[in-house]
Each structure stands twice: as structure tokens, then as C-alpha cells.
Structure I
Amino acid sequence: MKREDADQRIAALDARLAKVELAYFKWNQDLEMQRKQLLEGDMDWWKASEVVHQRRVRTVQEGKSPVDFNDLKSLLTEICSVYLRAREEAREAIRAMFDDKPSLLAYLHSYIAHTTQRLAETKDQDWLRLGLAAASICDRRVDWRDLMICLGDLYMTAKETGLRPGYQFSAVARISNPSRKYKESSTRELLVNFRKSAYLRSLQHE
């Protein structure tokens, strides 16, 4: 894909993401307001948080969420597909698309869980690569402990379906950000070394 075409496509994807982020942000604000109202009514923090969480789940189940999660998953699949084929500067631009979209940045972990489920259902290697692309795009900007759980589930599911996850982890590592954050390992290092991690060893010996 020519650079101008790639720039235009990324800009179009960014605009679509921005609309979803706005809806997501407003929804989160509304839920937080509900939680505060419950706290003001003398409900304890844990109970209030659980009540609001259940309201959120029920809203999604009833199809009344302001965010269409099926459309969001399709959009992220498209973005991850572009990312896997993009040149370095385009990949950097895609990662940067999430800098001002905290709700969608956090949702990337949920998307990795979605790819794991689809991998288990279809045994299609593409879902493994898409999940790894999402991890690469997330670039360790969300809780690394959650990321390790997501990657562990993805790795073990891939192994159970007869794939070679170590090879794919290394392949996506090569197109990931090599820069370290907060004196910790980079996303590139995390992915390429994941198969040797203590966390994965713990899963394999359960």
C-alpha cells in the first residue's frame, strides 16, 4: 500500500475510533455518576461498584449499550489486520491512534480475549496473529498483569489447537515497539520472550 493511501486509511480508521471513544467515554461517565449517587446514599464502595457493574452487564446483554461491541470488534479486527501488514511508520501511527482514547485502549485486552475465543472455535491462525497485533498496539500502556493473563490464554489456546504460538509471538514481536517503558521490558521483548516467561511456565505446569 502506498504511503498516501495508508495515511488516508489510518485517518479514516482513527475517525471511526474517535466516535466510538466518545460514546464509550460518556457511558463511563454516566456509570461513574450512578456509582457516586449510590455512595451518597450510604451504600459501601464495593456494593456500589458491583451494582453499577451489573447494570453495565445487563445493558450490554439487552442490546441497549451506547457502544455496539460487535461493530467495535469488527473495527479492531480491521485495524489489527492493517497493522500486521503496515510499514513501520504506519504501525507507529496506529499505536498513536489510541493515545487519546483511554476507553478503547483498555478495551484492547478484551479484544485479545475475543480473539482467543475465536481461535478456540475456528482453529484459524489468523485469530492468533490478530490477538498479538492488539497486544502490540496496546504497547504495555494498560496493566501488564492483565496483559500477561490475556497472552497466556492466547498462547495456551493456540498450543491446544496444534499451532506454533512461539513462532507467531516472535513474528509479531519483530514489528512491535522496541522502546522500553518505565525501565521495564519493551513490547518487543515481552512478546519474543513470552514463551520462556515464568508466568507461562506456571500455566503449563497446572
Structure II
Amino acid sequence: MNSQNEGQKQIQAGINLICWSKLARWDEGSRKFVALPEKKFEHFAKSVHPDYGRLICWVAFSVGAEYLAKGVCLAKQQLVGTYKPVYRTPPREGYSSVKQWISDVLEGKKEEEELTFGTLGGKVSKCIDNVTADHPHRDIIRAGYKYLANAIRNRDAHRYTQNVRAFHFHAVEKVFVPAFNALLTLVEEKGLSGF
């Protein structure tokens, strides 16, 4: 695996997901994120789903932020992926094949491997600490990612809480956009900004 190529793929996926969420947009001229107005976000979130649009958008935003961090860490060659055993994909056809697959899963047979880079609250957080050690904006990067992992990403992945996301909107402009932009300067320094 070429960590710089993989890093660029992760960064690009992160940028696209963050932009899709309509919490921020990518300004091609400045090569930076820009926070979007809350009204525009709310309108988009309602169009995604009248009740769960905000949740869906914040989940996409959080996953995008995670990909962004992993991409920078990979590009800086500070994150190493590991392969973990996983269950094979169920067969497309044949009841007896699916029946065998069910049996294999229930017996714990993990017959395939998948590349993983760790979690935002674990391995990736340590990597962020390492790659930002000498960065002039390291505190906002670290604090932003710790807050995202603990108070937003972790909550949204494990439990639905109605209307709580509206209280986090201001953090996009004040914390997350500055943190993401500062983090991206680490790869721009080395000419890796092919995203």
C-alpha cells in the first residue's frame, strides 16, 4: 500500500463527505473549507429527511472528518494500516449457500481480511497528536477532533438523540473548519495537495 496515494484518497473522500453534509463547502480558490450558513444547512437537512436529515448530515460530516484525519496521517506516513479478519460477504444466490454462510458466521469463521486504520478516538487520535506536535494551530486541531470523536461522532454512532445537533452548529465555523484547514496545511507543505 502506498501511504501517500491512500492518504490522498482518504482526504478526497473526507472533503467530499464534509461538503455533501452542507455544514461546510470547499473553496477551490483558497483550497480551504468554509462554513455554510445555518439556514442553508437546515434547508438541505430537511430535504434529506424531514425528521432525521440533521442526523444523516452530521454522520456524513463526522465520517468525512475522520477520513480527512486518516488521510493526513497516512500522507505524513504516521499511520499504518493493519489487516483484521472479517466475515466473508454472503453469497448472492442459493439458499443452501446462504444457510452455510449463516452457520459460518455464527461459528465465528472469519475468512477474509480488511484493511483498517483504527478509530478516531484511538489510533487516529494519537496520530493527530504526533503529526501536529510542532504545528502552530495544534491545539484547535486536537481539541476539535477530541470533541468530534467524544461528543458528536460517538454519540451519533451509538444513540439517536432528537434535536441535539442544532446546538452544535456554531462549532462548525468556530472549531471544525479552522481545525480541518489547519490540518490540511500539513500535506500542502509537502506538495501532496492533489485533492
Structure III
Amino acid sequence: MSFFSETKNAGLAFMIVGILSILGGIIAVILGAMGYKVDDATVFTIGGAVTAIGTIIYGVLYFGYGQKVRSGAISAKIEILAMFVALVGVGTIITGIFSAIGAAVDGTDLGAVIVSVIISIILGLIILFISKKINDGKQTTGDKIIWILLLIIFAICIILAILEIITIIGIITGICHLIIYVFMMILLLDNEVKSAMGM
């Protein structure tokens, strides 16, 4: 398991996922701007191109985080965990906003778009709040609940990553996601992190 517990490997996996997100987003923007069609059906729309901008930004954040983990700029175990959760929170807000704008551009009902944005922002802020709780230096009942929730979430993400690998199409991202979430699981089970979260 030393491969999965090595921060450099996890950092590299983050960087690869970030690069793939950036490239996929750029392709989606280009094809969306062109209104790419297959059998006279529009597959990529202008709204889809707008949505992809959020994917590109999230990919850049993922890459930057991975670079810091790999280089050791972020080295404390509890900090790595907290910043990963914070990254998910920020990503939820960014992708949610751009997805909503993209849906509006494609003619989705404005009310539905507003609700979508509000839900994304609220969910993202909750995740950011959780990230702050993880690394606030206090051991509370809330920390214990967060630890249990993260354990369940990471376990589910590991299963999803394995399924992604099996599909072959997503084998590269699947392997990267597997490395990331096994690493996060090992991190969560580390005595230092458990102690910091009151477990």
C-alpha cells in the first residue's frame, strides 16, 4: 500500500485528472462554439461550451493542488485532507454556476437555472465549511461525524473509480481517481489525522 500512501503519486494523479479536465473542457468549448452535429442532431451547443469553461477552471485548480501535493508545498496530512475537501467545495460552486449559465444560454427555464445556482452555491459553501472544521485545531462531535461521512464517501468513490476502470473508456481517469481516493482513505485512517479529528 506504500504506492497509494505516497504523496508524490497522489499529487501526480491529481495533476493528470486536472490536465484531462482542461483538455476535455477545451475540446467541448471548441465543438460547442462550432455547434458540432452528428446525424443532424446538435451534440455540442453554445451552452455546453459555457458549461465546459467551468470544467476547465476546475481542472486548473485540480492541477495546481496536485502540483503542491507532489512538491510537498502542502505536506501536513490534515492540511492535505482539508484542502482537498475545500477544492471539492470550490469546484462545486464554479461548475454549478457555469452549468446553470450554460443551461440558460441553451434556453432552460430561468427559474430552474436560478434554483440550480442556489443549490450549487449552498452545497459548495457547506463543503467549504466542512473543510474549515477539519483543520480548525479542535476535536468536536462534528469532527467525528465529518470523519465518518468522509470514510463512507471515499469508499463509494473508490468503488466508482474501479467501475470507471472496468469500462475501459475511462481507464486513465479511473486509475487516477482510484489512486486519489485510496490515498485519501489511507490519509483519513492515519492516526495523526484521526487524532486531529477526535477519533
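To test your reading of the models, identify which of I, II, III gives 2, 12, 17, 16, 12, 11, 11, 9, 5, 3, 2, 0 for P(r) over Cα pairs in 5 Å bins from 0, in percent, for residues 55-150 alone when calculated. Write down the numbers at each step before the final one.
Details: I: 2, 13, 23, 24, 19, 13, 4, 1, 0; II: 2, 12, 17, 16, 12, 11, 11, 9, 5, 3, 2, 0; III: 2, 13, 18, 18, 16, 13, 9, 6, 3, 0.
Matching structure: II.
If you rank structures I, II, III by Rg/Rh (Cα atoms, Kirkwood Rh), for residues 31-78 alone, which sits at the top with the largest value? Before the final figure, lay out each step's value.
Values: I: 1.16; II: 1.13; III: 1.33.
For this comparison of Rg/Rh (Cα atoms, Kirkwood Rh), for residues 31-78 alone, the top structure is III.
Can you spot which of I, II, III the value -28500 was calculated from, given it is helix-only ellipticity at 222 nm (-39500 (n - 2.57) for each DSSP H run of 4 or more, over all residues; to 500)? Please list the in-between numbers first.
On the way: I: -25000; II: -16000; III: -28500.
Answer for the origin of the read-out: III.
If distance in nm of label points 7 Å out along Cα→Cβ at positions 15 and 111 comes out at 4.9 when worked out from the coordinates, which of I, II, III was used? Among I, II, III, the structure yielding 4.9 for distance in nm of label points 7 Å out along Cα→Cβ at positions 15 and 111 is III.
All of the numbers you see were taken from the coordinates with simple rules; none came from a lab. Remember, predicted model here, so these are calculated numbers, not experimental data. Cβ atoms are built from the backbone, for glycine too; each structure is taken alone.
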